[in-house]
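Participant: What follows are several structures.
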Structure P
Amino acid sequence: MDAGWHAYRRHPLLFSGFSLLSGGLNLLAQVAFRWCWAGAFSAAGDAQPLAMLAAGLALASYALTGLWLLVGLLRGAEQTIGGDTPRAATLLRPDWPAMVRASGTFALLAVALWGVRELADATASLLVLIQPPLASLPLVARLAVLLYLAADQLLCLPIAVLGRASPLRAVQSGRAAIDPHWLQALGLALVVGLILLAGVLLLLLGLVVALPVALCILTAAYRQLFGLPERSEPPGR
């Protein structure tokens with residue numbers, strides 16, 4: 001965790017400046033989507049094609065700017081922790097293959113979480129009919145599975161983006177690497193979650209610092225777990 005914090009401290013203006021730029025565009029896309037979607041249907045309930053098209057474009061922009069933000073910060077964190085000096089162009093330049101891998105990883109995890117929720121709800125509904133006192137057990141099990149996945153897949157995004165792994169391979173590699181260190185990963189997940197929560201509570205502007213710090217910490221954990229070397233100074237110094 002110290003390596004991630006020190007990585008941010010080396011280039012705070014670069015990381016926070018990029019977060020402010022891409023995060024601001026992401027927020028604007030979100031606001032545009034809500035505004036366009038609100039006007040997509042008339043008072044009579046008729047669909048407005050142009051408004052729906054604008055809402056679709058805004059939603060696509062929201063997804064793309066979010067991926068651009070995450071991938072850019074991860075690439076900058078990797079260079080910093082590796083001993084190089086990241087440049088603004090490195091963060092600003094979209095890495096389309098990495099963004100595709102990241103989006104596929106998110107989609108795969110979303111499907112897994114949806115399956116866990118649906119299975120727990122169906123089991124709870126069945127137990128209500130046959131054993132009402134046990135109806136809460138599937139919900140407790142769902143919470144336990146979600147907690148397990150939160151730690152187990154903590155590094156799936158760095159693996160997909162920096163390790164250039166396919167979505168399925170990123171999920172599998174994350175599980176194989178973290179399972180022997182699950183308790184430590186759970187502690188790290190809680191720390192990262194608290195950092196992001198603090199950023200949200202500070203009127204969202206705190207995310208300009210909290211998000212790059214969190215991703216630097218995850219990048220440092222990824223490099224440590226997968227045996228990648230770290231240098232405290234750029235080469236040649």
Structure Q
Amino acid sequence: MKSSMVAIGNFFFRYRNFLFIFFYALLFLPGWELFTEKRFGVNYYWIPVILGLFITVSGQLVRAATIGLAYIIRGGRDRKVYAEELVTSGIFNHCRNPLYVGNIGMLAGVGILSNSAFYVLVMIPLFLFIYQAIVLAEEDFLRRKFGEQFDAYARRVNRWLPQPAGLMGTFASMQFNWRRYIIKEYNTFHVWIGGIILLLLLKYPQLTGYDTEKRNRLMLYLIPIVIVSYLFVRYLKKSGRLKEN
């Protein structure tokens with residue numbers, strides 16, 4: 001069973017950069033609502049909005065802390081699992097897969113924000129299965145390459161559940177590299193924030209007083225701002241004006 005999961009994980013690892021975008025696109029499929037007015041009352045829509053935003057923002061904060069403190073090379077080599085060294089500092093000292101934990105939080109949050117029962121009950125479990133397989137494939141590689149060093153790390157640090165003990169000390173002892181965060185995260189961040197804007201405007205007409213023209217104007221203003229911001233950061237990165245150090 002484990003060997004099968006490793007094989008599945010190696011397969012999905014090749015395409016993991018597209019997984020987030022693929023699952024994000026499915027947020028806009030029509031379907032049954034998870035929270036309904038009949039079940040929760042006239043102000044029911046605040047439940048998925050507040051809960052979804054809290055979870056998805058928490059996921060992004062986990063990713064930000066991970067990337068800004070101690071980063072690992074993503075994408076492997078030749079679309080295969082690869083690592084030059086075993087990174088155990090920063091947030092990796094408290095969780096073995098903090099970037100994936102952040103991704104799960106981000107996607108689960110926007111799934112709740114989409115108010116889609118299908119997405120929360122079907123797509124999120126599928127996403128968790130895929131990530132579990134990817135992690136098992138990565139751990140298989142790390143165990144073969146680093147041996148006892150990885151085994152000792154795995155015994156000390158949880159795979160998924162972050163360990164809060166000593167977390168404040170980690171933040172106090174390391175400097176947050178905001179340039180690296182922007183460079184490494186700007187793609188994911190802009191897709192994420194753009195999706196949130198569209199979900200709020202398209203799924204919750206209550207927020208604009210059921211005024212379609214007002215909703216369309218907001219979309220016309222906000223989405224171009226996200227696109228221009230993305231292009232500006234991309235320009236800074238490609239031109240060398242924004243570097244990690």
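Taken together, the values in this text are just the output of simple stated rules run on the coordinates, not laboratory data. Please read all numbers here as calculations on a predicted model, not as lab measurements. Cβ atoms are built from the backbone, for glycine too; each structure is taken alone.
Participant: Out of P, Q, choose the structure whose coordinates give mean count of other Cβ atoms within 10 Å over residues 158-165 equal to 22.2 when calculated. Show your work: numbers first, answer last.
Facilitator: Numbers: P: 22.2; Q: 12.1.
Answer by label: P.
Participant: Here is a follow-up. Looking at structures P, Q, which one was helix-only ellipticity at 222 nm (-39500 (n - 2.57) for each DSSP H run of 4 or more, over all residues; to 500) calculated from, given that it came out as -21500?
Facilitator: Numbers: P: -26000; Q: -21500.
So the calculation was done on Q.
Participant: Let me ask you something else. Who wins on distance in nm of label points 7 Å out along Cα→Cβ at positions 14 and 102 among P, Q, i.e. which is largest? Before the final figure, lay out each step's value.
Facilitator: Numbers: P: 1.7; Q: 2.7.
Top value of distance in nm of label points 7 Å out along Cα→Cβ at positions 14 and 102 goes to structure Q.
Participant: Follow-up question, since we're still on this one. For volume of the Cα convex hull per residue in Å³, which structure out of P, Q has the highest calculated value?
Facilitator: P
Participant: Name the one structure among P, Q that mean count of other Cβ atoms within 10 Å over residues 86-93 of 18.5 was derived from. Don't jump to the answer; show the numbers that get you there.
Facilitator: Working: P: 15.8; Q: 18.5.
Label of the originating structure: Q.
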